[in-house]
1. I have 3.2 for distance in nm of label points 7 Å out along Cα→Cβ at positions 75 and 219, calculated from one of the structures I, II. Which structure is it?
2. Tell me which of I, II gives 1.02 when you compute Rg/Rh (Cα atoms, Kirkwood Rh), for residues 43-210 alone.
3. Have a look at I, II and say which one yields 1.00 for Rg/Rh (Cα atoms, Kirkwood Rh), as calculated.
4. Upon calculation of distance in nm of label points 7 Å out along Cα→Cβ at positions 91 and 275 from the atomic coordinates, which of the structures I, II produces 4.8?
5. Determine which structure produced the value -9000 for helix-only ellipticity at 222 nm (-39500 (n - 2.57) for each DSSP H run of 4 or more, over all residues; to 500), calculated from the coordinates; the candidates are I, II.
6. Compute mean count of other Cβ atoms within 10 Å over residues 155-162 for each of I, II and report the one that scores greatest.
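Just so it is clear, none of the values below were taken in a lab; they were calculated from the coordinates. Here the structure is a predicted model, which is why all the values come from computation and not from measurement. Cβ atoms are built from the backbone, for glycine too; each structure is taken alone.
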Structure I
């Protein structure tokens, strides 16, 4: 929700690797104007971004692009003063900062499709981690991890992170989707993060993947879509829609293509807050949870 963590990490690295470089102080000042300590402050941060002049927004984007070009061009010079790992971490932080800037620019002009494309550039980060580790578990909304185009209502479908990872990793990419019956879900209404953190979730609509799974068993279960009988495979394929969040909308998909395994929870409850963790959370998070009472 903020460009500052990534930008500050890059500037701290460059203080060692490229000490002669001085960034225009206005770059950080502009980024600070709409920095959100957490997603709870996203509406206020977005409003603050909207108050910036077009010149300030363009100058920020151009400065980040110049910074990325300088880091890339001066790689060997940087490596004379730092380790390869330090350089790659700083460059990864910068690329994510550029992505966040692109995302908020897209949101400001009402371009949700570009925002979704930019957001799922996280596939690059997953692949970067896999060059260091044997495997990684990525937790995200179904729409981000699925091997199927994702679309918001009224918007063209976009290619999510999952499709990029499937293209790069092949059989090494296993997708576990989730479905649910009733209970409570994170509130995605316009008043989200203003005290109404969770909202009631109605029963899934007939013909959806959630409804099919909910009618299959009374308790929580997992099913491997790769090992279904022909009849069961036909039934899953026919369930060509899936609920998003609390059911605000349904997205079309082919479950057999989108997921390898589906985990179903017949009843979902709001998580119990961890007071010890909240004590270390940003003030806006503490304020939101102080107003929320579990039902």
Structure II
């Protein structure tokens, strides 16, 4: 009987280690929100991938590694989707499990998609959610067995734009932060990211959805992350494919050059092929870019 109980305990401990919990990002009123008839949509493609659109109530999905392999590091994962949808599975859930496998806690952000229907200022809505997620992870770090000084951010495509915005504009809180929680990520991983909103490098869909079809020069500059890099910008790893037709590889190159100019530790991996949106789909790149991330996190002492 005792052996049976012990066996069950081990099974449940294992399930708990790789299990997930979804929590609302805000416990009270969602900031910058307008009440409207606006229903979230969830779609599952023929390949089984989950995509969300019309998101107005943001959430955080928690993936904690087993206690015996927990390194204490954590990453906030922001899937892409052109600021019109969220590629939740192959750029979110699947990546969270990869990070858990090498002992890093992972949090998948389902963020509000910019819309004048539900936001007073749609340009800052996604950034509010990214800042709130970082604040939440740090505030509950003891509960989740996380070192609050080793919390990073990872973003894909338009999610990479949001991640890079959070990583370059952390000094100005766009959420309530009376606790003065540190909103600066300790590291960034940007995978085929939208970086520049300039006419030459922009992803038009992302820019139009975030800033509207006729953005001001001031907003274009403000939300072009390569123009917002300072020496305080977190160490960054960039991953992109040279044949990306969705988001020009020049976005990553421009950001890398800005990091180097400002003395920020940076690493970049450019695959000759892979296209856009490869996530962790087998065969799209010659190796697993998450292995490179793991080595890099060790090199910068995030993973001890």
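1. II
2. Going label by label, the one that fits is I.
3. The correct label is I.
4. The read-out comes from structure I.
5. II
6. Largest one: structure II.
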